[in-house]
Structure I
Amino acid sequence: MVMDLIVKILIQILIIVISAIPLWLAVKMLGGKATILKVIIVNLLVALAAFVIGLIIKVGWVGSVLTAVALLFIYSFMFRIGWVRSALAWLLQVIIAVILIAIFALFGIPLVIF
């Protein structure tokens, strides 16, 4: 029972680290200051900001726009990059994630379940 819990915790940590890799690569490509730990913290901050904005703002598109602005602000502040590079980091993060998912799929490792 304890081993099951330890395995589940280790799997969660692995998932968090793997999900941080695309953003880490994107920020590094754009000359930002990033470590895997910082990227994990940024991902948690963005998730928290999106959650809080979703609780406060009930209009879908307004909440989405405010969440996007919050994401850009967090990226800009935490990685010491400007707003344009923050937007490019977000776009590169998505592109890198799609490429990584495709590579894993080629090897028969599904990362996305639809």
Structure II
Amino acid sequence: MEEPNQPPQSQTVETLLQIVENLRQENSLLKARLAELERRLGLDSSNSSKPPSSDGLKKPSRAGSLREKSGKNSGGQRGHKGETLRQTSAPDRVIDHYPTGCEQCGGTGGAVARC
């Protein structure tokens, strides 16, 4: 016997099936939204058009050099005589170089005054 205030059992099953279907639809929408938000969260200036200033304080780790060490010392090798241009006490000629204009104000006078 059914109680007078309760709907028939077939209506209750139909209602529950409708609720389950609504929850499945909502679940699929939320999964899609979560995937989009996680994709956005993974973007930074190296894999999108975002400026580097939007990366925040966290810097991506840099991969070290893939080159192998050769075993040689850096700089010139032993036995190689280097050549250096030394300053001489009596040069053949002296060339004076003066600015042609002021970088700050753009003046083109012969003697550039301080701005």
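Calculated for structures I, II, mean count of other Cβ atoms within 10 Å over residues 71-78 is largest in I. For relative contact order in percent (Cα under 8 Å, 6 or more apart), which structure out of I, II has the highest calculated value? Going through I, II one by one, relative contact order in percent (Cα under 8 Å, 6 or more apart) is largest in I.
Among candidates I, II, the computation of FRET efficiency 1/(1 + (r/R0)^6) of positions 55 and 95 (r between Cβ atoms, R0 = 35 Å, to 0.05) that gave 0.10 used structure II. Looking across I, II, the calculation of distance in nm of label points 7 Å out along Cα→Cβ at positions 7 and 79 that yields 3.6 traces back to I. Tell me which of I, II gives 377 when you compute volume of the Cα convex hull per residue in Å³. It traces back to II. Name the one structure among I, II that helix-only ellipticity at 222 nm (-39500 (n - 2.57) for each DSSP H run of 4 or more, over all residues; to 500) of -10500 was derived from. Structure of origin is II.
Readers should treat all values here as calculations from the given coordinates under stated rules, not as data from a laboratory. Nothing here was measured: the structure is a model prediction, and the numbers come from that model. Cβ atoms are built from the backbone, for glycine too; each structure is taken alone.
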